[in-house]
Structure 1
Amino acid sequence: MASRIKTIGGMLRRGEITSLELTKKYLEAIKAVEPSVHAYAKVTEDMALNLAMEADEAFKRGDDLGPLAGIPMSLKDNMTVKDVETTCCSKILSGYRPTYNSFVWEKLSKGGAVLLGKANMDDFAMGSTCETSCYGPTYNPYNKNYVSGGSSGGSAASVASNTAVYSIGSDTGGSIRQPAAFCGVVGLKPTYGAVSRYGLLAYASGLDQIGPIASSVEDAAIVFDAIKGHDEKDHTSAKNAPAEPIASSLAAASVKGKRIGIVKSFYEDLNAEIKEAVFKAVKFYESEGAEIVEVDMPLIKYVVPVYYILACAEASSNLGRYDGIRLGYRASRYTDIDDMIVTTRSEGFGKEVQKRILLGTYVLSSGYFDAYYKKAQILRNRIIASFGEIFAKCDAIISPVATRTAFPLDYASDNPIETYLADIFTVPANIAGLPAVSLPCGKDSKGLPIGMQLIGNKFEEGKILGLAHSFEQSGLSGVTPLEMGVRL
């Protein structure tokens, strides 16, 4: 698939279209498409038009702002933009207007990016369907009777419906990759620390990572190159990450000689259509000269409980600050300060967030800390060590993204355990802090996209993106862009 960013960037630089004209097209497309998709929590129309005019002025001056200058995009609603309401799609943060920019938006804005709006998401990024948002659900652009995935469902849907050229999401346990798979686009979860989390309103600080969602692997690489880098404001930001750009080297990436690992247990009892689609990619890599290596991950049965114990524990701590006193929503009726805090949190947080806070508080309590949280941390270290053994044998691991394609609407509320277990392929990368990319590899019998995942060793985004690009260029993905939004 051709790079949409490079195509549009070329048009802007040749004067075939101005950023203002382009931005108006995208704003018109949002108005037309939003009733059936609802990818946005907030459209920042005035800001977008002003940023587009600034980009046009920069083009006239001959300024070299980078490949994203003048290009309209969306940003998940858990990343701060100064003076723009940022709510994490939760009632408890209604009216919150940050006084500072997130690191990611600071970098993008300096590069001339045009922000169309804040993308819809699950309440505080807690969910796999984008149905827990206080603004209502985001629908799958392929079929509005199905979910877009979560928690970055709005970001993925905005790209799939072409109401944004690219988007920035966050991934705690698969929240970039799973919605990208459900919506037939590309999602990259970078190595933990490769992109600063400064200005990301935290769900689970030890797992959260910011990354791009785009229509092609090359576009995801271009955006990743623009947002990565060390940040003194984030103590978890990596100082030793490779600084070299990745996008420019994709065309030269070779499959030949690469060792691609398959975890056999991943495919036991897997949906037949998903298995067939992923193995189509395996056969492609083998035909191109890759060595397919069978690897073992005996701890796989523990990854989902380890993830939910650790994530909920961190959520319990991180979300303790939202009490109605310092910022955001406050209950209108209460008898004293304790009642005000309890009522505010009960009214402000959605049911899924409340459930995870309670679970996190439970596993951190004095009677259960050793039995749950401490054991989960020990298992996390063992899972990290097991990946070290795997990457001694192979360059990347190929797997499905999810156990099924997009859920029907309201499915998760009736089947919460199955929904949690569907994260089994994505959460290992977060637990171990590894990079992973999701890209389309087919469609199921309902016409819904199927996603495959490539997991790499730390700071080897270039390797997995190169493998992903090779498959994408083969034309075997079986997913074509939807005729929605702006078509240039």
Structure 2
Amino acid sequence: MAEITLTKAIFGMGNQNHTHVHRHNILDMSTMNIDTIKMEQHQGGVTPNTLNVIAAQSGGLTTRPSGAVNIEDDWNIRRGLGMLTFLITNNSIEQAELAVLGYMTGGQASHEGIEPQTMFVPVRCWDTRTTQKFDNMGLPMASTVITGSHQFLMGDPTGRDELKSVRPLDMAQEVLGYMASSADGMNDGFDGILAADLRQNVVMSKTDNLNPTHHARELLKIAAATTTEGQYTGIANAIGDAMVGPGIGEAPLTSNDFFKTMMSVNGSFSMANFMGWSMAEIMSVFTNLPDVMNITLLDPNATVGVDNTLISHEHGGANSYETIAAELAYLTVHMLIRCGMTHLVFSATNNPHHFSGMEGSDSGVEIVTGTFGSVLDHDEYAINRVERFKEMLRGLFFSKYSTQFAHTSTIISVQVSCHLFGETDVTVFFNGEENKQRKYTNATYAVNRTSTNITNSADGLHEAQNFMTNITEYFTKN
């Protein structure tokens, strides 16, 4: 008997897409930024504002991709998608729910049902918690907040590529691994930590890690700690202390109630080469699945499919259009859940000609929003979520392309239709040249395979080595 209760199971269809490519988060620092961090750290500590500004400037994605992303059944098909909602806690004080998104592979599905052998591959999840409060008039009201959001990072389903996770926590642990190997005289013997090996594990990764600024900021915190603390306690101890912070910490897979329940009931505790669970396995644990299942949209004939291979550019180029489109696609996945939204259509630009110069804008960025939706039912504050999304877009995306000096700014315009689950379309053009725009479509439904927190083993080790070099060559020397 399951310890949690399945309350909803909604299924639909995805669209045909181009083959995706791996692009992972990187930290690319200038010597000026390194000097700024060292100076502030020696003066008592780096201020949060300095960290945020430098992280926004230094965080990004690799311009050159590191290979194609493999997925079951390939990319150029319409695949089934599903969302399972579970009730975790329900009492007079609070109600806690867990939503798990995934795609399906193998077997057949239609409006009549899903074959038992069809596999459900978990992709991401989020938790919501509802508490009863009282308003100013003393009347009861429900307050719902999102308390956590994660991706499930998974290895290559074909077994051809060796993939690893490169969360900030993994980067820090690999630096410690390199240092330990070096101390033992085994400089060439270290091939990465086992916990980051996606052939052996399914790894939970905070949605925050899809934000290049967050990824860069956590690494900068570690580097900054070695500037002064490392001189007294040793670099390894300083890094170890910095890894305890809440920003870099990660939850274990067994903290997810869906995984924990499925693993416990089925007696499967190894996640090596995990390929998902069959619908039969899920129904054996959650016997009410047929009663709560909504498969109206699962019939391919009931929904109009979109062949994105015909209306968007291929992935795999090493150009600013694609790199920025990819960054924005992953960033909006993070921003949507942070703001409690399911989807949003918007256009945005930092081109001053669009709003009568700097005098026509408070921030130097114009954002126009279209349709949107909330993750909460009957959400009377949904428009407030849109405003929060706009502020995050200005701070996390446009801040790195806009400066107070026109000659150093990148004039960029984007048109985006982002979806928490499905696909995200990003159209990019520069310097107002709309006739040169390029459109890219990112399959949000497969972030377990495409995440910027995944790369091949060789590139992942290379990033960790670079990070260690930055620490030992720049931060720990006066």
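One of 1, 2 was used to compute distance in nm of label points 7 Å out along Cα→Cβ at positions 37 and 445, and the result was 3.9. Which label is that? It traces back to 2.
Kindly point out which one of 1, 2 the value 2.5 was derived from, the read-out being distance in nm of label points 7 Å out along Cα→Cβ at positions 61 and 173. Checking each candidate, the match is 2. I have -9500 for helix-only ellipticity at 222 nm (-39500 (n - 2.57) for each DSSP H run of 4 or more, over all residues; to 500), calculated from one of the structures 1, 2. Which structure is it? Source structure: 2.
One of 1, 2 was used to compute Rg and Dmax of the Cα atoms in Å, and the result was 23.0, 70. Which label is that? Kindly include the intermediate steps, with their values, before the conclusion.
Values: 1: 21.2, 71; 2: 23.0, 70.
The read-out was computed on structure 2.
Here mean count of other Cβ atoms within 10 Å over residues 237-244 was derived from just one of the structures 1, 2, and that gives 13.2; the source is 1.
Of the structures labelled 1, 2, which one yields 23 when relative contact order in percent (Cα under 8 Å, 6 or more apart) is computed from its coordinates?
Numbers: 1: 18; 2: 23.
That value comes from structure 2.
Ranked on FRET efficiency 1/(1 + (r/R0)^6) of positions 141 and 389 (r between Cβ atoms, R0 = 41 Å, to 0.05), which label among 1, 2 comes first with the largest value?
Sorting by FRET efficiency 1/(1 + (r/R0)^6) of positions 141 and 389 (r between Cβ atoms, R0 = 41 Å, to 0.05) in descending order puts 2 first.
Looking at distance in nm of label points 7 Å out along Cα→Cβ at positions 29 and 341 over structures 1, 2, structure 1 comes out largest.
Bear in mind that the values in this text are calculations on the coordinates, not laboratory data. The structure displayed is predicted, hence computed values, not measured ones. Cβ atoms are built from the backbone, for glycine too; each structure is taken alone.
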